[in-house]
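Novice: Structures incoming, each one as structure tokens.
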Structure I
Amino acid sequence: MKIGVPKEIKVHEYRVGLVPGSVGELVRSGHEILIETLAGAGIGCSDDEYRAAGAVILPTARAVFEASECIVKVKEPQLSECALLRPGQILFTYLHLAADRPQAEALMTSGAHAIAYETVSARDGSLPLLTPMSEVAGRMSVQVGATLLQKAAGGSGILIGGVPGTAPARVLVIGGGVAGTAAAEIALGMRAAVTVIDKSLPRLRELDARFGGQVRTLASTADTIEREVAASDLVIGSVLVPGAAAPKLVSEKMISGMRRGSVVVDIAIDQGGCFATSRPTTHAEPIYVVHGVTHYCVTNMPGAVPRTSTFALNAATLPYLRLLADRGLQAALSSDPGFAAGLNVSAGKVTCPAVAAALGLY
């Protein structure tokens, strides 16, 4: 199979679909890899490293799209990239279509087969291609929040871990999945006072055991969320409904009740966000303020640490890409129902029920 990797063009997105090591694995399996020049520059991988791994370097994204049977990316295709796709071509990347109707419609128009990393599932129901980036975003969320709480950044001037004789910051994590657990782990490591809210009691029991009772765990209700949001210095939204738009669990009224200089970080922003006041931001302009509360809603958070993110993502995606390249689209998806769950758009139709429901595209 001819597999193409264009350079990412989203604002301050430096990740890349394949690292040289992954290229080498695919080339040894008999596949042809086409890389846009400088696609790996953002993670410190040169064109020469890709050539040494067996890739062919092409001068433009258009050349890569035209010559490839399968396009491998990291972030959702921008509309200019959707226009380069053709009927029958395979796209393998993050899509997050539930919050992006224009992209969904552009993919439908293209006639391509679009497989979304975020809805590929494993036998145990986990999301193996979303997990590594959720871990990165969860860990980053506390790092970002701690910086934004500093007075020079517009925050309330609280040191997240406090010092002896002074209380630490109160960090609330809404959603105890992969990203939320990673956030709680880092916040606890920084000596914050951490609370996790989740609707699953079994999950809360798991977290209680994991953290040895050092993290408060609360069952999710509207009253609980309102009370805890008002008392928190940093709120991290990490709610996920696979493929669907994130529920708005924190209202504007709740945001207005927070202390001025508090911070919210919306990890769920790729799926529309779980705060009523959330709107997508970029690494170029990552924050805005509503009711005196700083909002960080960057839609590609892991892009800030592209080398770590790319290598972590490749470790997860390579087995699926190899299966796809070795067997072809239909055989690969037929062999693994979890992989088939990743198909979001195919031949002009939305094939993922959650995405179809979110966008009203049946």
Structure II
Amino acid sequence: MIEKGIDGDHMKERLHPLQLSILIYMMQNGLVLYSLPRVMAEYFGTNGWISIFFIFILVNFNIFMIVMIYKLGKGRSVFEIIEATVPKWIMFPIYLFIIGVWVGIASMVMRLYINIFKMMFFPALPVSIFIILFTLLSFQLLRGGIYKFTKAIALLFCFVIPMIFLIFYLFPEFNFSRFTTFFFKGQTDFLKGSLQVYSAFLGIEVSILFFPMVEKKWTKALFIGNFMSMLIYVIILFVSFGFFSFDQILNDIYPVMTLFEYTEVSFLSRAENLCFSVFAFKILSTVVIYYWGSQQFLGNMFKKLKPTIWILVILASGFILALLPDSVIDVEQWLNWLSYCGIGIAWLLPIIVLFILFIEIIRNLINRETANAK
């Protein structure tokens, strides 16, 4: 079915649920995966990997709120729902904050990946070259609109997902005794750990902008895409806790990188290099979807500007932000704080929209009763 999209003036096809499932998986912040076993061990203690299931339930509840907004709002865009009750000028500061956080997350995810990639393969090359490359690729994807870059991301998915099967080559070294019989023992910090792990699922909140662009009965795609991420995380965590000792996980900055270093495949000499290089496609997907979401907010604020101008403003902001941090530690600190803000947006934005919808429903009921009384 062909419909007019809000991210461009030309006609757009509706997004298919299968495309959306893949998009949801690809746009979630997968870079956390490389440090996830250490994070689980550091903040949740022994057998801390089990905590991923509790975070998964929280994320699903977050998705449920988005689904409720879609159904109660009868498919209207989030901007129509908000601005039918709240004047746009009141929402401007909130929109700007969301744009700033999303552009910041995109630029820091990109910069962290580039820092690690540069350290592994091209230590002599300037960071700016890689940032320019990512920015140019983002521009090409954003310029085509969401339907075209969703098809491109579905193709990139075909390169990313086979990498997970390399993990099964480690099973001969897997030992259940490494799990220990203790649960959540150690210097734990459940709150900070939950925030860190929740950031691995960030990206799902951008789906609140998909309402006018999807086919009917699309909401299951959100849960399916999120489940795909969860499945990958569980496989990696389970194998990591059974392959390394608890102390080894605690003392390894990127345990998953080390995990792939031990992967011995007859047709592949350096599995970790291939996996991390291919992972650039997932990072690009995350970056593009956050830029696209920021573009939607900016476009709603300044409707007279052409979409290309929105894209250039967003990309220029992301490019400048990506150049600011000096080291991996600085990037990680920036990304942590921006992720906390992103989690706040992921929860508060749906709550605000739901509150507005409930006010709208109550107002309609009162008007109906008043009309009947007359």
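Any read-out appearing in this document is the output of simple, stated calculations on the displayed coordinates, not a laboratory observation. For clarity, every value in this text was computed on a predicted model and none was experimentally measured. Cβ atoms are built from the backbone, for glycine too; each structure is taken alone.
Novice: One of I, II was used to calculate helix-only ellipticity at 222 nm (-39500 (n - 2.57) for each DSSP H run of 4 or more, over all residues; to 500), giving -22500; which? Walk me through the numbers on the way to the answer.
Specialist: Working: I: -10500; II: -22500.
Value -22500 for helix-only ellipticity at 222 nm (-39500 (n - 2.57) for each DSSP H run of 4 or more, over all residues; to 500) corresponds to II out of I, II.
Novice: To continue, here is another question. If you rank structures I, II by FRET efficiency 1/(1 + (r/R0)^6) of positions 99 and 171 (r between Cβ atoms, R0 = 35 Å, to 0.05), which sits at the top with the largest value? Walk me through the numbers on the way to the answer.
Specialist: Values: I: 0.85; II: 0.20.
When FRET efficiency 1/(1 + (r/R0)^6) of positions 99 and 171 (r between Cβ atoms, R0 = 35 Å, to 0.05) is computed for each of I, II, structure I gives the biggest number.
Novice: Percent of Cα pairs over 16 Å apart, for residues 115-226 alone computed as 63: which structure among I, II? Before the final figure, lay out the partial values.
Specialist: Numbers: I: 63; II: 81.
The value was obtained from structure I.
Novice: In terms of mean count of other Cβ atoms within 10 Å over residues 219-226, which of structures I, II is highest? Present the calculation step by step, with values, prior to reporting the outcome.
Specialist: On the way: I: 13.2; II: 20.2.
Comparing I, II by mean count of other Cβ atoms within 10 Å over residues 219-226, the maximum is at II.
Novice: Output the label of whichever structure in I, II has the greatest value of relative contact order in percent (Cα under 8 Å, 6 or more apart).
Specialist: Values: I: 18; II: 40.
Largest calculated value belongs to II.
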